[in-house]
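Take a look at these structures.
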Structure I
Amino acid sequence: MSDQRVLAKEFEIIAALLEISGANAFRVNATKKVSRVLQDFEGDLHAIAATPGGLEALDGIGKSSAEKIRQWCDAGTIDELETLRSEIPPGLIGLLDISGLGPKTVGRLWRETDIVDRAGLARGIEDGTLAALPRMGAKTIANIKDSLEFAEQAAERTSIGIALPLAELLLEELGSLPGVNSIEYAGSLRRGCETIGDIDLLATCDDPAPLIETFTQAPGVTKVLASGDTKASIRLKDGIQVDLRIIDAEAIGAARMYFTGSKEHNVKLRHLAQARSLRLNEYGLFPDDGQQEPPQQRGIAPIAAATEEDIYAALDLPFHPPELREERDAIEIPPPPLLTLADIACDLHTHTTASDGHLPIAAMAEEAMRCGYHTLAITDHSRSSVQANGLSVERLLEHVAAIREVDAATPGIRLLAGSEVDIHADGSLDYDDDVLAMLDLVVASPHAALRQPPEEATSRLIAAVSHRHVHVLGHPTGRMIGRRPGLEPDMRAVAEAAAKHGTALEINANPSRLDLRDRHVRIAMESGALISINTDAHAAAHFAFMRYGVLTGRRGGLTSEQCINAWQADRLLAWLD
């Protein structure tokens, strides 16, 4: 994760702690704005911090905030943040991850009930403490209880949106050391899982000692769990465990396969090997002579070890990419040619400053062109999303005109005037048909009533995908990973309806959503429904989310033919028409 993203998170925490402590709204909002500015900043943070007046020249960063940023660049900490942390019980920050508990509510629980952590919240729900608070009704408490239980279940996992940039940063730092010949990540991260238990790194090198030493002394290490000649484990300050293994270059393929998993996939491979009188482990595929002692320790040469492809071929199996190595994946069946990030040619769900985005239309177009896209859809929120500054019909008409004006002045990319339109609980849409008809693209998404019974949720989504003006069903369940489960519709029924009406189902690539999830993508593929992978970008940095959506699609077996974002412009526009 880049320095500005890390620092943006620090300012986000400062804003939350200020709100918990009861600071005035102006100070809270100003701090939140600094976080957004840093999130979007693409330059060299340390360089601009060292330039007199450089930070202050950025819109939204005043003198006080600039000093905090310089302090962080110099010392790695911000005094205000440390002070705020010392003034509140440490468990309060963990309550902010519970859906339905914002900073104001967390502060109120602290001051009025002495609830300061998740355990206290659970007790307060059970013993009636929460029920005794004014404006804390039974439905609200039930929702908080569900969110708490859901968050506890997800507590041991880390979002791929956090784990992958962190792994890449470690690879960059460790891979630059003299004598390191290769280093890569494996495990569930390589398989593209939406959440990660820990990070597995595999390296080949001339001398392991300097690599192990640098790894265990890396910035952010809070504890060295193990440190040996060829293996080390560390825990980082955010709780993530990272394991490093030094591998012989001749066996890197076998190690890559073994440590990538999944466990169930590896078990299938070992059983097939045994049926051929072979033995498979992390050192290679060997002839099985029935001896207990591992073959590599007895000097027996492997049949295959250098590449994963060699091992699959030696077992008479088709090669399976890492994303298709779960228990559900049929090991003998050749997988389809999966979609790649290079295939993506457009983004059809993005937001600008017209609603809750951070960039104007022209700046979003520039970012899309930087990604090499031929088309970008601007889809700001509809009127019911009041919290997201949703557009009234009058504002929408003005916005559509502005999009088309920028489109006419921007050669090299086609800008579509669209909207992310709320799907109401009854399946109706947030704009009338005559308004929807004038849009180039309609993304219909559920944002409220996300606890509907499955039958109602199914009818609601089928009504949306069946609507003649809807092109894409956005983040169909509305889930937020680790925070709320979202709707639980009959996804096969929704996918079949989408296929019938030619409506695409979205994989929302934001790593906090990844909705559709991988198993839903597989259902959509089987049903013949089209898929659209979109970033839901609200800022320049969010365009990078596309890779998470592609990984999710690949885990569902998605091909470029069934993904409308991989189509050429003329085919896409013909489908929209």
Structure II
Amino acid sequence: MPTRDEAIATLTGPGEAYELTEVIQYGDTCRAFLNAPASLRALYEDNLSDATFVVYEDERYSFEDIWQQAGRLATALVEEHGVVKGDRIAISMRNYPEWIVAFEAATSIGAIAVAMNALWQPDEMEYGLKDCGAKVLIADGERLERLAQCGDAPAITVIGVRTDAVSGTATLSYDEIQSRYPDARMPPAEIAPDDDATIFFTSGSTGHPKGAVSCHRSILSALLSWELDGRAAALVAGMDIPEPETQPATLLAVPLFHATGSHAVFLSSYRSQRRIVSMYKWDVAQAADLIEAEQISSVVAPSAMTGDLVEYAIREGRDLSSLATVGGGGAARAPEQVRRIEQTFAKALPNTGWGMTETNAIGTGIGGQDYLDHPASSGRVSAVLDIRVVDDSGNPLPPGQRGELQIRGISVIRGYWERPDANAETFNGRWLKTGDVARIDEEGYLYIVDRIKDLVIRGGENIGCGAVEAALLEHPSVIEASVYAVPDARLGEEVGATVFCSEPIDEEALRAFLLPHLARFEIPRYFHFAEEPLPRIASGKIFKRQLRDEAEARLGLTAPG
């Protein structure tokens, strides 16, 4: 059987569907797929059919249905609201079918789709809208309520989705637009592969979230990279990839405002004509019901969710035999969970990978027997990317040595929206500094061993410790605050905080104070109120590692896995 490198060389050679070529993107020479669609709009148009595309509760929409709705919405955006190429269209809602419609509409007319974190509270929502300079916001009722609580929200057009409360914050309703343009078609647009397509917000270690800007080619390269990896794995295993007897289906259990949900689940479904079954929110019992009823063949979710599914299937004896793959992302799985996926489901094999919002969710990947043999690894690098591990001076390190992981290639973002300071900090030429401490072994397997950035990764959500500390310090009685990661068996990490106050504060009152400033998942689960100023290192910075170690000892917690 061929090696992985040999399989990829065969599949990407001249005349092959995944043939690679070299292009110049953002001033750098990159490997790219010669036969990739020219734009996201081309991806949609090339894959129109009457096959079911989106299932939400008792609603079912075909690929054609979603495209027709997107065309009507796009017509209103262009003709009524003057949206032109490069304008930002913010989307803020749960995983409703309208999220997908709005994304299709915006990216098909050359606008930039801005994926707003639906968990944000009013302060964060206000910041995001101002930061991207959105011309239009498309939001559901829950987000409209938060918009109404913003102290200084920008004056923009607001389209309400699945809500009757359109007065006040919403300018008009989505349903009105659909009925107003019954025969509308997608307006024409000239879109180049390197035109900006999306802004996804990513939490850094300090301050506000940053808007990561990607072009059409970068996103499409990620989709084709996953396809290539799947075909290469089959070639290595000596397996054919047969045409499915029934339509493949995937469970959308992660938010569309994350690259995992938007790319690995939503956008990856066009070329495979895969049915997306969307959940309102994660509920393991409902997920099992949907897997059985819809004969779901794949699930992609953070380890907390796939762990829930494993435990529930064992405990309840559920028949989840339709599952062929159980994918991961956002946070590493404990090796024991990797093994239990293979043992629990009749034919499902686990897979996972390492990627970032800044790389459009690709980077490295691993699956099947390879993953079972290397359960602590995040896999080997995509054919269109390069990775390296460097020392503190930026010098590449040999295999096996630990250092900062850097990555470059066709799927890496252009940069952060109007943040030259963040770009200067994050990029070394076109090498992206990931903030992860890693090693790469002699065979090219990547192992993430630590991180440089001051982040908590809670169930796949990046939480910037600095942003939580800043919110805590807004309280008039909080003098010092230090936020850190605390191990959690299900979510990987939880948020812990040690605070020093000028007077006693009730813990629940402090949480209530934080609610308007932070999303609920960002609010610390564990608080410790220090009786004296927090310890500091020689440079004067708070000795966070000591506080974290003390918290783990106090709570009797250890890292999972």
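From I, II, which structure was mean count of other Cβ atoms within 10 Å over residues 103-110 = 26.4 calculated on?
Label of the originating structure: II.
Give the label, chosen from I, II, of the structure having the highest value of mean projected area of the Cα convex hull in nm², for residues 39-278 alone.
Going through I, II one by one, mean projected area of the Cα convex hull in nm², for residues 39-278 alone peaks for structure I.
On mean projected area of the Cα convex hull in nm², which of the structures labelled I, II is highest?
Of structures I, II, the maximum of mean projected area of the Cα convex hull in nm² occurs in I.
So if we calculate mean count of other Cβ atoms within 10 Å over residues 415-422 for every structure here (I, II), which label has the highest result?
When mean count of other Cβ atoms within 10 Å over residues 415-422 is calculated for I, II, structure I comes out on top.
Using the calculated result -9000 for helix-only ellipticity at 222 nm (-39500 (n - 2.57) for each DSSP H run of 4 or more, over all residues; to 500), pick out the matching structure from I, II.
II
Also, quick follow-up: Hey, distance in nm of label points 7 Å out along Cα→Cβ at positions 15 and 271 derived from one of I, II reads 5.1; which structure? Before the final figure, lay out the partial values.
On the way: I: 5.1; II: 2.1.
Derived from I, not from the others.
Rank structures I, II by FRET efficiency 1/(1 + (r/R0)^6) of positions 95 and 463 (r between Cβ atoms, R0 = 35 Å, to 0.05) and report only the one at the top, that is, the highest.
II
Quick one: distance in nm of label points 7 Å out along Cα→Cβ at positions 119 and 455 came out at 4.3 when computed from one of I, II, so which one is it?
The correct label is I.
Looking at distance in nm of label points 7 Å out along Cα→Cβ at positions 351 and 407, point out which structure of I, II has the largest value.
Largest calculated value belongs to I.
Read-outs throughout are calculated quantities, based only on the coordinates presented, and are distinct from any laboratory measurement. As the structure is a computational prediction, the values presented were derived from the model and not from experiment. Cβ atoms are built from the backbone, for glycine too; each structure is taken alone.
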